[in-house]
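All of the numbers you see were taken from the coordinates with simple rules; none came from a lab. Computed from a prediction, not measured in an experiment: that's the story for all the values here. Cβ atoms are built from the backbone, for glycine too; each structure is taken alone.
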Structure P
Amino acid sequence: MPARVRVLTADDDAAFASLWQSAVHARRGAGVLTVTPVAGTFKPQLSRPEVFGVGIFEEAELVSAAVALPTRADDGRSQHMVPGLAHVSSVATAPDRWGRGLAGMAVRAVMWNAVRLGYARVQLWTHTTNRGAHALYRREGFVLSGREKAPEAHDGERIVHYIRELPSPRLVLGRAAARILCLDENDRVLLMHWRQPLTGSQLWEPPGGGIEPGETLRQAVLREWREETGGGTPRLVGEPTTVARDVMWGDVRFVGDEQLFLGRYATGPAGVATAFTAGEQASH
């Protein structure tokens, strides 16, 4: 079944804790983790406002996840944060899903969410014996910093430190686009709800999009309306307003002015097929 990326919330704490424990126990059973972690030591993280995480879901089941947070100075002992540095605190995949690339999806997603939040670098620690984790992090661009920690406080194993620069989003400047802020007879606003397939982040925005060659603003916004909502043609009110937008969408950042129309429609958009692009369909 297809895997789906979703941003984790406090409601996912129990599922994430169960996933993490099952992965740790499987490593221990395979002889990779030599000392049993103390029961109950996994503390809920996702309810903390500074924590951000992503999960890979197959239907409703959480099968892989990565969680990150701001990095505290002095290896977490200080109250001061290290500017621009995110710390990946946990990565886990259900043991029966190992070898399918799900952890890589989760790590990439959490890194792009870190980029969206303004971080420039990301770090993590892993056990020296966890060969699968070492291979994963190297594939995802991490390098060993040379730092290590003694085993006493880390499940009886030595841990090593990885770090990498975060990627820069592809910048799209000045894309000509038009949107329509449309109200029905009860003054309800219709917004499109998108879920980014790479990062799991969500976006609500008025219907609309890029202007194709030869189109007027009105032609473009009405075409986009039909393609995205499947509804009948709304009545445009007045002239458009220029709105500055700066939107991070996956690994792309759109910066520029867009034309925003006001509109009215008498009935909700129903009964007409939409015409999403492949990218829009994946995000819907």
Structure Q
Amino acid sequence: MRTPMEYIARHITPYLRNLAVLLLVEKGYSQYKISKLMGFSQPMINKILKSRKEDIVKKLTESDIPEEEAILVPQLIAEAIERNPLEALRLLSTYELSVLSRGIICRAYKKENPEVDEACRVIETLYVKSDIYIEETKKTFEKLREIEGIGGLIPEVGANIAIARPGAKNYLEVVAFPGRIVKTDEGVVAVGEPAYGASRHTAKVLLSVMKRRPGVRVCLVLKRDPKLLSLAESMNFKICSVEGYSSEKELLERIEKALEEGRGKCDIIDARGGIGFEPTIYVFGKTGLETAVLVGRLACKARE
């Protein structure tokens, strides 16, 4: 019997590193330089160079790694190792934990370990519940769910909570709900367990703010409410507005511009909607509970 971590060490990590090697070659790095950066022998580098990227990506997808991640993560590793090998190591380690916490390899792991009847539950029990930022995300959701009338602040596309590790540099270091937070007849529920790398979009917005305000670690995505925004402004919260976008790329570009114009001092981003986009707000804070309490205060005043 092998543990889930052993499975990743055999079937995931080597392929991610091999793809990073091929990307560094494409960037013009010599085999000697790559061997120093990656800690590989030159014969090992030669062996990797005989592989095709598409074949390695296929190996990763056979272990249920999403194809876009199989392509993106090695790119991030290659970029990080150029700056600082320690940053690349942290990124790769974070992704390994993300794979475990999201449970995406449980089917492939169980196939190799058929004697483990409840592989997914084993992975969740061992690797999800012990992380402090995952726990913080869960507690923030519970606090948010207690707010009277919170259902009125849940967008049709669903709300979300994103909480970053201190000093996070990429979306793999940000925890969020993979299936978002939705409104049902029974109340507000979270779809799925929070996990690292679960929401690239919300993470990108949060990371953009964090570059300008290092103390911020939390982003709540909620339905746009003009009264709530007016109250926030009256309480001296800085609101930055964006509109007229028709793609996620355009939305992120407008958010970047709004942050530059606001010198990064945006407490709330008012995303007024665009073609195919529901109006939403992004509320930022230092901790999950602090941010949820702020939303609760605003929601309470909005009902008066």
Structure R
Amino acid sequence: VFLAEKISEPGFLVAIKCIDKKALKGKEESLENEIKVLRKLRHSNIVQLYDTFDEKQYVYLVMELVTGGELFDRIVAKGSFTECDASILMRQVLEAAAFMHENGVVHRDLKPENLLYYDQTEDSKIMISDFGLSKIEESGVMATACGTPGYVAPEVLQQKPYGKAVDIWSIGVITYILLCGYPPFYDENDTNLFAQIIRGEYEFDSPYWDEISESAKDFISHLMCCDPEQRYTCHQALAHPWISGDTAGTKDIHCLVASHLKISLAKRNWKKAYNATTVIRQLQMLRLSTISQAASTSTSE
């Protein structure tokens, strides 16, 4: 990625993403999809694509310059952080997600690394980036297994048709981590991790959640609902008192959140993006393991 200045507008800086076509071989459709999606989305909380240039060896994407850094890195560096701060952040994410969904786009890989601060100012807005796995809903449902372990919705792991609700689940996971510093689902073994997610096995552990409001827990529970039909939509989430009202706590939770975040950020397992093949392989292993356990139980009986 290169920093550049717009010739027609001195002082207007942009980021130019340079993509080698050799490295792109076999993934051309993915890039075309990302460009198509970004051209469709014009929102103040979504990193903008200004232009594209296609040359013999490279493809250049002229992007909006975002300099504030990743969400969790900034929170660790902050001096204080409250539920109210988290609520303001998630309202911006939900507004951008609502805009995406209204335009038929599902991000499919919402995670902290894809949430960036626009600039270094204290009150900087948050931006959604990286639409490499995004999809324009044409039939209303999708089936390709993709996403990032720890943030992916149960229906994706179960290889069921899915839609916009997968983004809501991911936003719920991000909100959970914002308020305690650690993920709701974690296991060194991906098969066990996926099993936890499919069963919706998460808790608001004491003492880490003792100071967090019941409203925040209720909000997260509606986003991280295993049944996508019962899961909140973006507009329902935006109307929840924790987002639209004054129920978010004002107690400083920075010390607890930052200490856990530092540990979580060091564990790269749950930050790794998975393609469809990898996820399906893990799911097949999980299914075989379940069948084996069931057979063993039946035999012992």
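Given that distance in nm of label points 7 Å out along Cα→Cβ at positions 86 and 166, derived from a single structure, equals 1.5, which label among P, Q, R identifies that structure? Before the final figure, lay out each step's value.
On the way: P: 0.5; Q: 1.5; R: 2.6.
Source structure: Q.
Which of P, Q, R yields -6500 for helix-only ellipticity at 222 nm (-39500 (n - 2.57) for each DSSP H run of 4 or more, over all residues; to 500), as computed?
Values: P: -6500; Q: -17000; R: -13500.
Computed on structure P.
P, Q, R: which one has Rg/Rh (Cα atoms, Kirkwood Rh), as calculated, at 1.07? Write down the numbers at each step before the final one.
On the way: P: 1.07; Q: 1.02; R: 0.98.
Only one of P, Q, R returns 1.07 for Rg/Rh (Cα atoms, Kirkwood Rh), namely P.
For distance in nm of label points 7 Å out along Cα→Cβ at positions 102 and 238, which of P, Q, R scores largest?
Details: P: 5.1; Q: 3.3; R: 0.6.
Looking at the calculated values, the largest one is P.
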